[in-house]
Structure 1
Amino acid sequence: MAATTCELTWLRQLLQQLKLGDIKVMKLICDNQAALHIASNPVFHERTKHIEIDCRDKVLSGETITDFIGSNDHLADIFTKSLRGPQVESICNKFGAYDMYAPA
């Protein structure tokens, strides 16, 4: 989450310098509820290594909003896992992909 927050911050600054938009809030989606809780709670900072101060500061200041996504809803799974028919169709529908060989 910390590395992704750094990348999002860099991307937001790039878009602002190119005058392509003024992004106020970034949304960071994670499937680990414990990491989301740690990022939003400043008390646990001494017990963690992977949630850096920069990430926590962005979450607490409101620049970054964290949200949970279930493991079954990962769109990247189509690129990284061997999925069965219904899962492939569901993810392709979410991407807006279609079968160009299907009869019209």
Structure 2
Amino acid sequence: MSRSVVKKGSLSLIHRSTANGHMAFIIDSERKICKSEGTGVWIEKKFYQCNLEKNGAIFIPYIPDGPRSTKLIMIHEGFAQLGEFLINTEKYELDLYYHINSESILVG
């Protein structure tokens, strides 16, 4: 008796941060962007589907409670693969520098 596991291809996720969230793409073993009706990722019981009009881009919004690493499942045409993803949080920062001319200040 014997057993074997055959791995046929793989899926990977690439992403970049944008102003509204993560813009992600699923890449197959031939380095092509996966895009179809059923392509997307499952993150914490929510499915994020790819946008066919935007070349297969998947939008993943930021989370309010700090960055954390989570598991995800990438799905494309009947194939699925488990992965890990770091979801960032929205972060706003404002630096302000100003100068007041002493001649423009009025007494009283």
Assign the value 0, calculated as helix-only ellipticity at 222 nm (-39500 (n - 2.57) for each DSSP H run of 4 or more, over all residues; to 500), to the correct structure from 1, 2.
-> 2
Identify the structure, out of 1, 2, from whose coordinates distance in nm of label points 7 Å out along Cα→Cβ at positions 80 and 96 was calculated to give 5.0.
-> 2
If distance in nm of label points 7 Å out along Cα→Cβ at positions 56 and 72 is computed and equals 1.4, the structure in 1, 2 | 2
Value 3.5, calculated as distance in nm of label points 7 Å out along Cα→Cβ at positions 64 and 88, assigned to which of 1, 2 | 1
Top of 1, 2 by relative contact order in percent (Cα under 8 Å, 6 or more apart), largest first | 1
Here volume of the Cα convex hull per residue in Å³ was calculated and came to 145; which of the structures 1, 2 was it taken from?
-> 1
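Laboratory data are not the source of any read-out in this text; all were calculated from the coordinates shown. Fair warning: this is a prediction, and the values are worked out from it, not measured in the lab. Cβ atoms are built from the backbone, for glycine too; each structure is taken alone.
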